[in-house]
Every structure is written in C-alpha cells, then in structure tokens.
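Multiple structures are listed underneath, in structure tokens.
Readers should treat all values here as calculations from the given coordinates under stated rules, not as data from a laboratory. Note that the structure is predicted; figures quoted are calculated from it, not measured. Cβ atoms are built from the backbone, for glycine too; each structure is taken alone.
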Structure I
Amino acid sequence: MIDPYEILGVSREADAAAIKSAYRRRAKSAHPDAGGDVDLFGKIKTAYEILNDPVRRKVFDDTGYDPELADTKDLQGLVILETLVNEMILDEREPGSFDPVASMRRKLTDRVVNARFHILEMERHRARIRNHIDRIGRKPETDVLGRMLKARCETIQDAIGKAQSEIETIEQAYGMLDGYSYEIEAIEVKDAAE
C-alpha cells in the first residue's frame, strides 16, 4: 500500500489546492514523456486520486488503506479489527487499567483455535460419511443414497474451505496488530502488614 501524502510530499492537513499543486509538480518531473519513471508516475497519479476524493481520503486517514487498492484480505482483516476496536471503545474499564491490544490478540487467537477445531470436527464427520459410502451397496439403476452422501461430503468440503479462508483473514488481522503495545498504569499494592 502506498502512502499518498509521502508520495506527493504534502502534510496530512494539506488542502485541495496544496495537493493539486504538489501533484502537478511531481507529475511534471515523473511523466514518462519527460523521461520520468512510469511506475513512479502511476503512484503519483494514484496518490492524487486518493487525496482528491474526500471519501477515499477519509478512509485512508482512518485506516491507512485505500479500499480500491488494498488487498481483499487486508480489507477483511480491517473489518475484523473494526469489531474489536468497537469492543475496546465500549469496554467500561478505565483506560490504562487493562491492555486492549493484548485482549484483541487473545480474541483473534481464540477465533483461530475455534475455527481449527471446527475444521477437525468437519473432517471427522466427512471421514465417517466416506466410510458409509464405501460400505453401502449400490443400486444398479440409480444410486440415490450414494449421491446424497457424496453431496454431503462436498458440502462439508465447501465449509472446510470457508473455515480455512476465515483463519487466513483472522491471521491477517492479527498481523495488522504487529508492532502495537499498550501502556498499563502501575498499580501500587499496599503491604498487607500495614
């Protein structure tokens, strides 16, 4: 993901005129017709489009991502983090008395563990169905039971795929928390002997 402010060389508080001026200045020197770099010119153009669109700029300012350029997994990870941020905001405990970042990490870890357990359960269930398929005698004309059991296996396989995709998304959200820490206030413990 690019940082449009950095590419255009403007501050986050820059107004539309400053952004347009910076874009023209940078685009002029980077334009391929003037011997500039095609990739850099594309990035400059994209940066201008992001900052020139109030909605895209606000989303970028709030999240660090542009919905039109971000990877789908990043956007899905942001949705998960948004839910956790809402929980943090609604937590009634005093800020500094607990670590919301660690709490987010624990919740994400719990979700991954639950999803993996669910996959194991589905795989076990699918194996039992396959065992039934192997043991059931087939009717020569139509194999109604065989088709029904195979359809169940396919449905389970689809559910396993969705659960694996969910794990990847949760892991993406977890990775977005890398580098964050939270300062907890030291609580003085009074000596019980006093």
Structure II
Amino acid sequence: MRIVGGRFRGRKLAEVGAGDAAAHLRPTPDRVREALFNMLGSGRFGRVLEGARVLDLFAGTGALGFEALSRGAAHVTFVENGAAGRALIRENIDKLQAMGTTRLFRRDATRLGDNRGAPFTLVFMDPPYGQGLGAQALGSATKGGWLATDALVIWEEAAPQPAPTGFVIEDQRKYGASHITLMRQKPASEMDSSA
C-alpha cells in the first residue's frame, strides 16, 4: 500500500497484507483511492481537499486520511477502536512525519460524544460492511457537532447507501466489491424548510 498522489506520492504505508479480518482491517485498494481522489480533485469537488479538516471514521490503516493529507488537507483526525488499526496508524504517522497535522482517537465511531474542537469539512467512513454501523456513526457525528456546515461525507460500503435524514447524495460509484457514496450535510436553512 502506498500514497498515490500529492506531496507524499509513492511513499509506502505500513503493511497489512491481505487485511486482518478479525480486526476488520480491509484497506481501500490503491486503484480505488486513486479514482476517488481524482474525482475529489476535479469538477464540482475541485477544492474540497485544500485546507480541509478531515475526520477518518473506522480509520483502519488511515490510508484515506493520509491520502487527503498528502493532497492538501490541513488536518486529519483518525478514529479507530481496534488495537491493530491504531498501531498501523501510529506507524504511518511516523513514516510520513505527520505528528503536527494528525490526531488519533481510540473510540467507537458510533459513539463519538461531543466534539471539543473545530468541526470537520470532509469525512471518510469505511465501516465493516453490512452491519449498519455507518449510519450510526454519521448520526453520532451529527449529534456531537463533529460536522461543519455543508460537510462532504465519503462512505465506502458493500452496497450504495441511502442518504440519512439531513443529508443529500452528491454521487455514487462502484469499484469492484466496494460502493462509494458521496453525500453532503444539508445546510440548516434547507433542513428547516423541509420540516
């Protein structure tokens, strides 16, 4: 696994082999990350990465967050409950010397609690497939004030995901066995008018 674009392009990340099923580690393949970030870097999403505050939920190895950091994000907060994933994220932070632009929380992404810092403009979610954990995590992030107004959420799952209340789908793509759903949080004015 390597960073596929930006200032860290070509840098190798910590090895996980085929993944760790017991730890729910299923790294997003390089080609899928490349396609996703090419989409984020062009067209209507063209400036979403520049200066972004990124929240990487169910972070696993942190590959999505590190790719965002490589391509212009200002900060990434990784949320990972598993010991194996946290060890890999720490190793990757060291490899990329990204100590000043990252934070790592040992926390259940479905029970985030209140955010004590600035909200996040870009969110990656790659939960264990088919368990309904992504919707729970998104609800927790919304309730806890983790999302900035108009935050973009990129949700990787085994099937296309419907937009939960308060969100609108921007795009959906299929890459092999993975479906990527991009959605935005509706501005408060739109949510009030739809009530």
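General remarks:
- Origin of the derived value -0.52, -0.62, -1.13 (log10 I(q)/I(0) by the Debye sum over Cα atoms at q = 0.12, 0.13, 0.17 Å⁻¹; candidates I, II): II
- At a computed -23500 (helix-only ellipticity at 222 nm (-39500 (n - 2.57) for each DSSP H run of 4 or more, over all residues; to 500)), which of I, II: I
- FRET efficiency 1/(1 + (r/R0)^6) of positions 118 and 174 (r between Cβ atoms, R0 = 30 Å, to 0.05) derived as 0.35 - corresponding label from I, II: II
- Winner on FRET efficiency 1/(1 + (r/R0)^6) of positions 86 and 126 (r between Cβ atoms, R0 = 25 Å, to 0.05) once structures I, II are ranked, highest first: II
- Given 22 for relative contact order in percent (Cα under 8 Å, 6 or more apart), calculated: source structure among I, II: I
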